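Nothing in this text is a laboratory measurement; each read-out follows from the coordinates by a stated rule. Model, not experiment: these values are computed from the prediction. Cβ atoms are built from the backbone, for glycine too; each structure is taken alone.
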Structure I
Amino acid sequence: MLQDSAGSITAQNSSLYNVEGWSEGYVRINDAGHVTMRPQRKEGEEIDLMELVGEAGDRGLRFPLLVRFHDLLRDRVRRLNESFARAISECGYKNQYRGVFPIKVNQLCEVVEEIVDAGLPYHFGIEAGSKPELIAALAVHSDPESLVVGNGYKDDEFIRAALIGIKLGKKVILVVEKLEEFHQILAVAKQVGVTPMIGARVRLLSKGAGKWATSGGENAKFGLSTADLVSMSDTLHAEGIPNALMLLHYHVGSQVPDIQTISHATREATRFYAKLKKMGHALGYLDVGGGLGVDYDGSRTSFDSSRNYSLHEYTRDIVYNIMEVCDSEQVEHPVIVSESGRFIVAPHSVLIIEAFGSIDKQTYGAEVSPSPEDPKLVSDMLEILTGLSEKRRLENLHDAQQIRDQAQSMFDLGLLELRSKAKIDTLYWQIAAAIVKLHAGMKQVPEEVRELEVALADQLLCNFSVFQSLLDHWALGQLFPVMPIHRLDEVPERSGTLVDITCDSDGKMAKFIDFQDVKETLPVHAVRPGEPYYLGIFLSGAYQDIMGDLHNLFGRVNEMHVFLDEDEDAGYYIEEVLPGNTIDQVLTLTQWDTKELARKIKFQADAALKGDRLKPNEAMRLADEYEKMFQSYTYLDFNARRPNGLMNSGTKTSD
């Protein structure tokens, strides 16, 4: 292919998958048609994902494979902190920003440690929402200037852990979620002999928007009412520790798509802050919670999977609104805290999956001719196919549908042979494909033709589990950018959906990002027999690592951690490889004793040997082979089929 032509096709494909819209400069397509990552968004610092696929093969890693780019994590921490600093400077705000990373978004040790290290110059802290998270946070936290914020419901042990942190010289703030919890904190603090650092989560009238809107508003799961706040204030004064109340917290929801929601909530919460400050409390910190969205579809709209604001607009709106309310109330500007976990971690990882085959409804190029045994319906259908015209395309479709319905009725009554039915079905889908093509480019496409287009889509058989790796897609309809990571110097002439290897019919991806709405198919290439086809699922670094389940006992996937390094010939190095779960591990997690399972198979092999169904060597070999399988990766392994290595694989089936 000529270079100019290839370059034009890669540009078209970049637009087709809206790469510039959702990737924020972290993802590109190179001249070879491969997807590359730019973890710091710099020219010349690109990592070819297909090179990593080859590296994975050399190391014996199977797919699915999760690739983490730790330099991208560091870039996100820097961008968030510098954006707040810029907004503070532009607005003339008279205090500073001290963000925290909510580790519920991704509790993996290597992720949290990287964020904490990257945040040291900015005194960027940690938020924990449970007792195990707090235990981890206290150990990894080392900067006395940064915060540890404890959210969520608490027991005595949770509170004691926070107080241990205070004794160690940390700023650990316990955020009160309900009034009973406040009295519990005071009681435990007296036992330990420490003045607690207390925050209060206020329940705002302002509601969020999008899929997580119910986490805010009057009926939210967490938070104190106005009356609760007054009661807390009175108790702190009565106890002689009014300055123990150091932080006011609020949260309007995760992935807030509309900037107006953020602005309204910020103003309402700041009013609460100012009034409490005037009631004689030190306060000093205003925690605006999470909500900073990720533009998953690149549309820059208030759609659930997008956001209609930039990072700078977000930080400037928060800073300006806090400043304006505080100035009107004549109180000092607080230190601004945010919990923007999704923004930091969502883009840092890419899930690479392998399509090992496809199911399609069309038999392309198959010639169908009627035989004497066939009913007239076959020749009628063939006549429609050969006589298709643009003027009569809908009429042609309706005629074909009528013939197919007649054929089905005859088949149900036993009046149509299987071979004849196969011919009619084949011709029908060829007609349908031709009619969809005849409508291509039209501004108004009839609904029945749109439905045909979806029905004609290939089903790509992909070696992964939606339930393990993309739970939010299945449970909430969350959209993630998906695209092939190679062959992008070719036009993707097919459309498809992705089906996983679980036995559940919901184990699929059939909703994809689009410029205007949600589309039900993804542009893809034909899966070539004998070759794997690799796709990348992007922006999946928030929540998906933790929330995935073990449906069908498919466990955690293989991981590769990549760092940029200008001294390396490739410009990067693989710092660590973490193997995914083995069959032994997932069985043990679900209370199976694998040694006992092996013993039972050995007993059955012995019985087969005694019954002369197996010879001694064969019995021993089968028992050994079974036991070795415990150490296998839980996902499918096609490498054994590939005589020429990693890049030679695949099957194609037709339906």
Structure II
Amino acid sequence: MSESDQDRIQKQRIAEGLEEPVAEANRLARKLGLDPFPVNYWIIDYDEMNELIAYGGFQERYPHWRWGMQYDRQQKQRQFLGGKAFEIVNNDNPSHAFLQESNSLADQKAVITHVEAHADFFKNNQWFGLFADDPDAAAMLASHARTVESYMSDPDIDREEVEAWIDHVLCLEDCIDQHQPFAPVEGDDGAGPDLEDVDERLEELGLSDEVRSQVFDDEWREAQRPEEDGAAFPEEPELDVIGFLRKHGRAYDEDAGKAVEYEDWQRDVIELLRREAYYFAPQKMTKCMNEGWAAYWESMMMGEEGFAGADEFLHYADHQAMVLNSPGFNPYKLGKELWEYIENATNRREVAEHLLRVEGVTWRNFPDRVDLDEVLAALEPDRAIDRIDADSIADLDPEDPRVDAEALERARAGEIDLERYPWKVLTYEGLCERHYSLVKPQYRGFLKQLSQSDLERIARYMFDDARYDSVEEAVAAVDRTAGWDRMREIRESHNDVTFLDEFLTQEFVDANDYFTYEYTQTTRDFRATSTDVEDVKKKLMLQFTNFGKPTVVVEDANYNNRNELLLAHQYNGVMLDLQQAQQTLERVFELWGRPVGLKTIVKELDEHDVEVARRRDREPEPEEQGKLIRFDGEEFAIEDLPWEEVEHLAATDVDYDTKPDDWLA
């Protein structure tokens, strides 16, 4: 038997052993209120996992050196840093998840529960729907791979030219309008008549210099330019820089020393790379939400619902700790903590609203009239719901909305293994009570953190449409599904920026020890600078706005009335790396074919002011200065701009209004 046959048989054996966990994880996810895409699971080895990670989770991508670089990086990360990739899953319908064959059974089950939550997020978060409601990403990416390969194999096209062209476009990979639905760029129009176009046409006529100078003199040629006071082009700053170049750009022909019309293959490559950028954008926009969502439900299924067996739990706990405690900024940890906070805050408000409807209870006398220890005791799940076994199911009522009557009948007939799958006899309502957050040991103090100002704020927006005679009656009416229901609502419409903006609070920052840090000129090192929620929020959201990359727009495609492309950096307090900006402009020049410029704002510090501030133990105040970086194909020029020319680029705050207009109607 060959080695490949042995490997195939080994993978098949592992797959067969996972059929039951896969099926049961999906059933449990749906019981918990999730609605995932169908998921196809594949068993792969270590090298195949690295290849998939390098390819962004897909088996076929267009040929390019970047994939080899990413593969090498992934291998070195595992070899030298000890990181381990447990799985990878893609946004597709059906989704495809790839499990590494070396994983233990506990790891595989953790991955499967994690994947089911990801598939739910892919299906139900509206940002993913901006690309396609029913994606067939694997087919799209495979088609792109074949298209690029056909161009590289064409004897009339230089393979290195294709790869260089891809490099040019990829430098603008995140310069799209990810907040709008994807739409193909149609049509092909240049950036308007220009002097170079006129010269080219006259040259093609073969006229003598004498005729050209007499008939088509400089005054006539200059008159062919658009009027300087004509309509701006584009009328508004264009976020989709790649799309703008696809429609209006030209290639720079080095041999001819001028801009020429795109070849068909160049235009096709720009569009397919743009399409891929739009496809992957939602994953970048929801990294914290999505990973936190998956980590939350994985923990719920594996730990709290016992999907990890008793002999697997310690291994799973180690797995979870490895993921949540990895160094540096960790979207899994932040996302999971924020989802848990939302659940607790929603449940707490639900309880407070009911208690404030008790006869005689107001926000002013609340501490004197309500014993929160008694409230928490009353919120504990019914013992018959909390501890389900062969004996306790006799006490369950099939008419109870918390009980799945059909499953209960099967369980009483011995057809359900209650030791492994007790959740099967419960409905969504029953599971909400069984896992009610406010009575969990780690959160029992959360309800008691209600302040007088919290109670006043809640009472201000309440209607007196329901009153209770006692605290016991009010607690009995509390909706235990409120927390999970609210989480699913948020999952549908938010991205990372809006998620953090709306739900990050001072209470959350204090409870989870978040703070900001900055490089200080006084100490010449990094120091913690603030624990204020607004500072923490802004710092975090800068990592998510435009995927943490600078936001650059097309401001003017006829700058100085010479068909130069002027880009503008929407400055949010974080400076550009000017060296990288120059390298990017060199690439953009190849896509525009004519001189390109970039407006930005930089912070400048005077060395004398720095030294004086250091002696006085305070931070110097930098001066913000507008800059224009221009590249004409041969050399760079950097000049200062008056403040009035860049003032519109200086945001007073981060722009968090990132939902399409029709969502805000």
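Comparing distance in nm of label points 7 Å out along Cα→Cβ at positions 247 and 495 across structures I, II, the highest value is found for I.
For structures I, II, which has the highest computed value of mean count of other Cβ atoms within 10 Å over residues 279-286?
II
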